[in-house]
Structures are given as structure tokens and as C-alpha cells.
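Engineer: In what follows, structures are represented as C-alpha cells.
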Structure I
Amino acid sequence: MKFTESRIPGAWIIDVTAIHDDRGFFAMTWLPGEFTKRGLDPSLAQCNLAWNHKRGTLRGMHFQNAPHEQVKIIRCTRGALLDVIVDLRPDSKAYRQWEAVELSADNRRMFYVPKGLAHGYITLTDGTEAYYHASTPWQPQAESGVRWNDPTFGITWPFEPLVISENDAAWPLVS
């Protein structure tokens with residue numbers, strides 16, 4: 001596994017190291033020791049799968065309030081998506097900054113998102129599936145979010161979303 005630190009402190013892009021042979025390839029995607037070695041939380045309390053029918057489906061920007069914050073590790077297992085994070089930690093040097101990483105079934109890339117960040121994505125193809133680990137179980141009473149198009153963050157999305165839930169469209173603006 002190759003870990004590349006994002007410009008958002010504590011967020012990492014993770015590429016698998018594939019070992020190829022005549023059958024195809026083999027790659028390890030979960031080595032808790034590799035996370036711990038970098039000071040990352042390898043806790044795994046819940047695994048989630050999200051299927052998205054249409055290109056242009058936007059999910060986010062989500063986070064959980066204390067004391068139920070989550071570390072997330074996201075991977076796209078079918079299709080492609082643009083995964084986006086926003087740093088909501090007031091003491092961070094990247095406070096209110098965003099980062100985006102394309103995750104796809106082809107690149108097999110993962111994105112490690114630490115606590116204190118909002119997370120979301122927009123699908124780049126029809127039939128996109130996202131799989132992610134969470135360090136703590138989802139708690140409905142702790143669920144929160146920020147608006148995907150909040151001018152405070154200035155996220156550059158590749159296009160306007162075509163499908164978005166009422167909840168995600170109604171998250172508050174920060175400003």
C-alpha cells in the first residue's frame with residue numbers, strides 16, 4: 001500500500017500495490033499496522049455500501065457531531081466518483097479548505113478521511129458503487145452536514161448534481 005498525504009492535514013490518499021500474475025492480480029487493502037505506523041486510526045466499527053444509479057448523484061457533505069465523529073476510508077468498487085472533503089476543524093491550518101480525489105474501480109484508490117471533516121461525493125458514471133469503513137457506528141442523532149455548494153468553501157465540482165436528496169440540498173450554509 002502506498003500512502004500519500006493530502007494537503008488537508010490527516011487526510012491520506014491510499015493506492016494499493018498490486019501483485020500481478022497470469023490469473024490477474026492480488027492486493028492488500030486493509031493493514032491496520034500500516035495505518036497505526038502513520039498515526040492514523042485503524043478502528044473499524046461499520047462498513048457501508050452505497051449504490052448510485054445515475055451519473056451526477058451527489059451525496060454529502062456529511063459528518064457526525066461529537067462524541068460520535070467518524071474516521072472514514074472510502075473506495076469506489078464500481079464506476080467512478082469525485083470524493084470531496086472539507087476541513088471543519090477550527091484549529092487546523094487547512095480550516096474551511098477542501099480537497100477532491102477521483103476514486104474509481106479502475107484506479108482502486110482509497111481516501112482516508114479523519115475526524116472533523118465533512119465528506120461527500122458526486123458520481124462520474126452511471127452505476128457507481130462506493131464502499132467505506134467507519135471508525136464508529138452511525139448515530140442518527142449525531143448526523144450533520146454542510147451545504148455542498150456553500151460559497152465559503154468554493155468547492156469546484158465537475159458539474160451540477162442531477163440527483164441530490166432533500167436533506168443534502170438543505171444542509172445549512174456556514175456563512
Structure II
Amino acid sequence: MTLEHRVDSWRFAGKFLKRVLGSQIPSQPTHAPIPWTPISKPVRTSRVALLTTAGVSMRGDTPFDMEGERQRPTWGDPSWRRLDADATAQRVEINHLHIDTALIREDLNVALPLDRLRELEASGEVGSVAPSHYSIMGFQGNDTSTLENETAPAIAAAMISEEVDLALLAPV
């Protein structure tokens with residue numbers, strides 16, 4: 001049985017952003033079908049990593065390129081960052097022009113629910129928390145080719161090297 005997974009790009013963006021950006025950014029992805037993969041082992045024994053779209057980086061790492069986006073409003077930084085498993089709001093920077101980053105600074109779990117994941121580990125709901133987590137800039141504008149062809153495979157390779165069984169997307 002094949003399940004169709006459709007992405008509603010504007011579901012949480014609001015009418016204003018849909019109107020302003022909708023004519024410049026396609027409402028439906030133009031990429032190949034998403035390779036949804038069923039989990040291969042019980043969640044209770046799985047190593048879990050998080051992937052946030054909030055543009056989070058560890059302090060001292062290169063931040064996401066917001067200046068490039070200011071100069072080219074339909075472009076988004078397609079790079080990625082590795083985040084420490086013990087990251088805290090005080091140890092990260094949030095670089096994103098399309099969300100209220102103050103909320104994330106107040107509670108990192110809004111964009112990177114590490115505390116909730118640790119609670120699930122402590123209660124035995126998940127096997128273990130991965131040693132690293134990952135961040136991208138959710139806004140990509142018109143061209144997602146770098147994100148799809150370079151960034152996503154690099155993140156997947158990093159997860160494989162850390163024996164991650166399950167990745168949870170924390171979209172913002």
C-alpha cells in the first residue's frame with residue numbers, strides 16, 4: 001500500500017506571507033517524492049536525533065547566513081550545523097529572519113526539544129539520545145537543490161556514522 005504524503009507549505013505561515021511569497025515560491029514541492037521509510041526497530045531501543053529548521057548553531061560555530069538572505073529575499077542558507085546533545089539556550093545562537101527567535105531563546109525546546117527527548121530516554125520510551133543533533137534554515141526560497149542534493153545527504157551520513165536509528169523533525 002502506498003501512502004501519499006503531501007506538504008502544505010503555507011499551513012502555518014498565515015495569509016500575509018502566503019500572499020507576499022506565494023507567487024514567488026511554489027506551493028507544492030517540485031522535487032522527487034519524499035522517501036518515507038518505516039522504522040526498522042522498536043522506538044524503545046532506538047537512538048534518536050533531532051533536526052530543527054530554526055537556524056540554530058552552537059556559539060562559536062559559523063552562524064547561518066542571514067545577510068545573504070537580506071540581500072536576496074528569495075534565497076535561504078542551505079548549509080547545516082551539528083549541535084551538541086547537551087546544547088542549551090545559553091550555548092546556541094538562533095539565526096532566522098522568518099520566525100520570532102525570542103521564543104526559542106526563552107525556551108530552546110520550542111525549536112529543539114532536547115529536554116523532552118531526554119525525558120523520553122529517562123522513561124524508557126526511546127532507547128537513547130544521539131550524541132549530535134542537526135539544524136538547517138527552514139526557509140529555502142526558490143532553489144532547494146543544494147538542500148536536497150548536498151545538505152540532506154551530509155546530515156544523513158552524519159547520523160549513520162553516529163548509529164542514529166530515528167530522526168525527528170522539529171519544524172518551526
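Since every read-out is calculated from the coordinates, none of them should be taken as a lab result. It should be emphasised that the depicted structure is a prediction, and the values quoted were computed from it without experimental measurement. Cβ atoms are built from the backbone, for glycine too; each structure is taken alone.
Engineer: For which of the structures I, II does the calculation of distance in nm of label points 7 Å out along Cα→Cβ at positions 141 and 157 return 3.2?
Structural biologist: I
Engineer: Upon calculation of relative contact order in percent (Cα under 8 Å, 6 or more apart) from the atomic coordinates, which of the structures I, II produces 30?
Structural biologist: I
Engineer: One of I, II was used to calculate Rg/Rh (Cα atoms, Kirkwood Rh), for residues 45-92 alone, giving 1.05; which?
Structural biologist: II
Engineer: Please state which of the structures I, II yields -1000 when helix-only ellipticity at 222 nm (-39500 (n - 2.57) for each DSSP H run of 4 or more, over all residues; to 500) is computed from it.
Structural biologist: The value was obtained from structure I.
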